[in-house]
Structure 1
Amino acid sequence: MAVVTFPHLGVYTPAFTWLLTQLGNTVITPQPPGKQTLTLGAVHGPEFACIPLKMCLGTFIEGLDQGADTIVTSGGVGPCRAGLYGTVQREILRSLGYKFDMIVLEPFRRHPVSLLRSVHKLNAAGLSPLRLLQTARQCWAMIKACDVLEHALLKLRPREVEVGSAERVFQRGLKKIFAAHNTAEIDQTTQAVLAEMQRVPIDPNRDPVRVGIVGEIYVLLEPEANLHIERILGEYGAEVHRAIFLTGWTEENVIREGDNETARQAAAPYLDEMIGGHGQDTVGHTVLYAKEGVDGVIQLAPFTCIPEIVARAVLPSVSNDHDIPVISFFLDEQTGEAGYRTRLEAFVDLLTRRRDKRRKAS
């Protein structure tokens, strides 16, 4: 029986633990990556590698030190270094003396045989194909529930009377979701938690500005990588609209790989080539947010991420053409929270004054 660990990924982490456990593995659930995690990755990883590689590398080291003998991670396609990170991390870890097996889950449409072999390797319990499908469906239902509840949380945060009250209901709800026994119970629990979230006291007089967040998937989905930007923006009175949720990303890029036509069509006048990562989607989602009347957009990206650097060069044109303010943050282990918060607060203040001025003019 394998002792498995994997990268931490925000609220979805317990769903992956549940899935791997159901497959018959002993799982070392990664903890939210802290400063020590990132330091480990920065010390042992390539200097100019991006924060996802370093943070995941640090997470793997922590998991191996706790007794893991198998690492499960994701692959990738296209001109983005992330597709090679599994190989790079494996060689670094082996050079440090660790003995382990690494299973890289590649996109099904590109590497179906490789993915099936990986699933077979992880299926220590020997589940039948039907049982495997049922288990995958329940895990998918958990992930969908996370996304539904997080959408509700993002709307409540800037309106709640007591800061943190919606977050507490959300966290309790997640525990119930992960403890559910089947998809029907997950659906019922989701609706019950949503109803409880709607009972959180809010100030009806608040009128939060709407901020879209675009960028690279890992820094968008992992709060430790983005320094909890959504919570900060909520505290500053902004309603967050995030471009990437795991269910939507999986459907668009794994199940129907490359079919995210809406964002990519919107990006076409500015960037009509697939440049790897989420660069093209970053541009496209910014255009779509402008058309939807969102007040401003924040680009989040790992430092040295080439696709996002290309997108950043294009975004000023999008901002001018569609009259929407855009600010970019490139994050690494040197990013300081104090300066980060200051820039975010100033940006929210700018959006609020700009919106109020426009309303008076009209």
Structure 2
Amino acid sequence: MNSLGTQHIAEFIECKKTFLDDPIKLEQIIRNAIEYSGLHFEKIITHKFNPLGVTLLAIISESHIGLHTYPEAGHLSLDVFTCSHPAKQLKLIKYLQKVLKPKSLKIAEVVRGNPIEFRQDEWLTSRAEYGFEIKYHIKKLLYSNKSKYQFIDVIENEHFGKMLFLDKDLQISEADADAYSNVMIRPVIDRKKKLKNVLILGGGDGGLLNFLLNYNPEKVTLVEIDEEVINVSRKYLKKVCGKAFTDKRVNLVIQDAFNFLETTEDTFDVILYDLTMHPESFIKIEREKFLNNVFKNIHRLLANKGIASFQVGSEYDLLTLKLVQRLLRKYFKKINYSLIYLRSYCERWVFSDVTK
């Protein structure tokens, strides 16, 4: 599970004491701050302690805001957690700073989810689920923003070049783009047949698409839910995606890949699954049932003797590996697995290919 949010913890030191023991006034201040920041108010709860102090909890559409005051010390402790862009939280904090007039303000930013980390300006921690985390040094931060669907970060690293992260999950690096793409496409190329109609599920960074085009397919359909990933990759990852997105053989479909699988009636001689095996953040059903439907539809859309290739995940993610193995056996008889060390992932990655 990789549901991410950002939490700001702030200490307002030696504030103007007028409001700190007044729950009604504090409630109004918080309402005003929420409106000013662009967050969305739902409801609020306050409690006045005897003799001094107020605790307030505001529920917002994006999550919550909590605070406690120490009027005797002129101190207010604030906790803001949202799944929206962190700039809105900082805007709320700046509003409170203007109203409460503290002599000093201390702020810590915590990235919540997997991993959990105190944000450091020069490091990015990639998610992991099996006993370790990997930190990447940010030589240069090229892009960091939240799209409609996810947080997108592009950094430059001394060893791995430019790197793309979605919700802190490494997608591709300049150092490994060709190695990753080669192991995905190799089973198709080894067959030495003309590539007619290829489907790429995901792959918004363009790396797999760019590599594939070297083998002269007649037509490639790439289905990506987040157009912003494509736009960011075209701007910052030109070495990875090249001019692939403007190639006349390419049909870009901005759509949920899983909905595309359910609704299209086209058939493909090659299907490349460049999506996560951990879609929990995007789905509302149990993962096994979801992936079962995906593999069933891939089987349905593959032409006779067609090949599908999958990136499965880390060799340490044993639960996912066993699940994928079991589900693929339901629909395919000829199944192969390969293992490759990807330098920027700092671990070995599992790939699978199947033939209908």
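Bear in mind these aren't lab numbers, they're just calculated from the coordinates by the rules spelled out. Quick caveat: nothing in here was measured; it's all calculated off a predicted structure. Cβ atoms are built from the backbone, for glycine too; each structure is taken alone.
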### Ranking 1, 2 by FRET efficiency 1/(1 + (r/R0)^6) of positions 81 and 297 (r between Cβ atoms, R0 = 25 Å, to 0.05), the structure that comes out highest
1
### Message
Computing FRET efficiency 1/(1 + (r/R0)^6) of positions 41 and 305 (r between Cβ atoms, R0 = 41 Å, to 0.05) for each of 1, 2, which one ends up highest?
### Response
1
### Message
Among 1, 2, considering only relative contact order in percent (Cα under 8 Å, 6 or more apart), which has the greatest calculated value?
### Response
1
## Note on the structure
Value -17000 of helix-only ellipticity at 222 nm (-39500 (n - 2.57) for each DSSP H run of 4 or more, over all residues; to 500) was derived from the coordinates of, among 1, 2, structure 1
### Task
Using volume of the Cα convex hull per residue in Å³, single out the structure from 1, 2 with the greatest value.
2
#### Entry: Test item: Rg and Dmax of the Cα atoms in Å, for residues 161-200 alone calculated as 13.3, 38, pick one of 1, 2
2
### Task
Compute mean projected area of the Cα convex hull in nm², for residues 233-336 alone for each of 1, 2 and report the one that scores greatest.
2
#### Entry: Origin of the derived value 0.75 (FRET efficiency 1/(1 + (r/R0)^6) of positions 185 and 249 (r between Cβ atoms, R0 = 30 Å, to 0.05); candidates 1, 2)
1
